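What follows is a group of structures, each given as structure tokens.
Every number in this text was worked out from the coordinates using simple rules, so none of it is lab data. On a predicted model such as this, the values are computed, not experimentally measured, just so you know. Cβ atoms are built from the backbone, for glycine too; each structure is taken alone.
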Structure I
């Protein structure tokens, strides 16, 4: 049990740990090799897991939200992070490259329509892929929606969230000279890509710590002790994407193109007290989408690892499993 709240930990809602039955490195062009793996049932319902960040990479826990007797679980590390190479590289690394990589993985495995399972930036990328290839998506399962808008960037990097965490915001903002604080994404960009490794690492940790500190509702995060290679890749990639507005042609691109995916069933799980991706984004996405079901989880924040968030996601995948088994006459 979780000693802080008396509730179960997230792990207690998940399926047991499992190992991949297949691991590959896929050459995707531009000097990039993308890692992907398969777990569960080789002939099961394909689920493509889309991790967050950008730059977060996959973890073994992400395999455990699905019944391995029913689902063919596919995880991949997006360009520049996790086990993909080159590490922390932003060259030829855009949203559209990642969409192409997802389609290449689907083609490599000769899959039909897939279930997309993604949270935070993973929800963003899943939505953009679905808008680009609606015929290849069977269902969307999204968590902690981020729709890559200027308003969301302003909230998190312009002082909105900082009003709730002023002492942590002071650390994040205070590392930048006052005259540059009008655009902290650009200010951090200059330092994360300065070419001076010591400076890059210092600001990578500051960038990553600010987000990690706000990820869970009961966080008392102090920061500074994560793996340095992870912090550098995560911070450089995330900043690169946000500095370039997600490489989208206009603000609110996802909502403006939502009509292309309104025929797809979607389940959206959102923490009521998500400080990283506030609930308004999930509400706007689901509002008016007849096939979308939005579940606001009370007393939950942003992280996939939050117990109530994990419980809802497993329940959704189990309900979908029951539908699949019913169709198969099992």
Structure II
């Protein structure tokens, strides 16, 4: 079948638990960022978690879940081992309506997982063991691009060379099918580690680029956010900057859209950027203008920060209708 949106990225089981700032200090966890950890550290943190909630995750997978819940046909290209977590991941993705064309298979490393500690202020601190998911390579990209549509890529996949080949393969196939490609920068550390690759991708291969303020200023090595976003918009058709509770900026040529953000209590910031991307990309994929697409993204982000977990807990299409967007 053909898909409206195809994502490619790390297939990671999210393990979410509440924690105090004191606990973070005791465990040597830096608050509010994503840290890559080794297998032994992953096992230690997992054992220390209380009230664990497990869900199939990974940034792009979370976005696809949001888009799929809005009614579009989605597929996620990821890699999991044929172990308990890998089977859980594939089964749960398919059960939620997102195709997972690569079945669990034998692999040298266990299925990837991220231990996410949520502080009382809603900030999340992610500790990610890359595992099998980061070994996704060119050979793991199936032929699912015949219908064109939109390809969504995540910056985290660039942490291994195999991931770069998967990026290139998927982007080439989508371009050949007449579709568009989008990227999320994912994290300031990704922007710093892979600056040259990201700048080239945004300039040469991407139609849409999404990042937050810290990611854009890191990528272009400037403290001037306006300048960073301007540099990106000079070479990429559509550039989005989310700003942690402040208005969202969208640039497309001479069009500068500012989408207001209503501040609400934050229960869990996990997935805010992922669900903004879900609403925004849904809007673009269904022919909405930039202002409407940005409003959809803001509404999805607002919903997900109001509860634990990185995916919507309510009917977002009904929310859009209530706000006159559908």
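Assign the value 47, 35, 34, calculated as Cα extents along the principal axes in Å, for residues 40-207 alone, to the correct structure from I, II.
It traces back to II.
When log10 I(q)/I(0) by the Debye sum over Cα atoms at q = 0.10, 0.17 Å⁻¹, for residues 152-311 alone is computed for each of I, II, which one produces -0.34, -1.02?
That value comes from structure II.
To test your reading of the models, identify which of I, II gives 23.4 for mean count of other Cβ atoms within 10 Å over residues 136-143 when calculated.
Derived from I, not from the others.
Can you say which of I, II returns 0.92 when Cα Rg over 2.2 N^0.38 Å is computed?
This figure was derived from II.
Figure out for me which of the structures I, II the number 1.8 belongs to, where distance in nm of label points 7 Å out along Cα→Cβ at positions 16 and 248 was derived from the coordinates.
II
If you work out mean count of other Cβ atoms within 10 Å over residues 184-191 for I, II, which one comes out largest?
II
Which of I, II yields 20.9 for mean count of other Cβ atoms within 10 Å over residues 64-71, as computed?
Checking each candidate, the match is I.
For the read-out distance in nm of label points 7 Å out along Cα→Cβ at positions 144 and 168, a value of 1.1 was computed from one structure; give its label from I, II.
This figure was derived from I.
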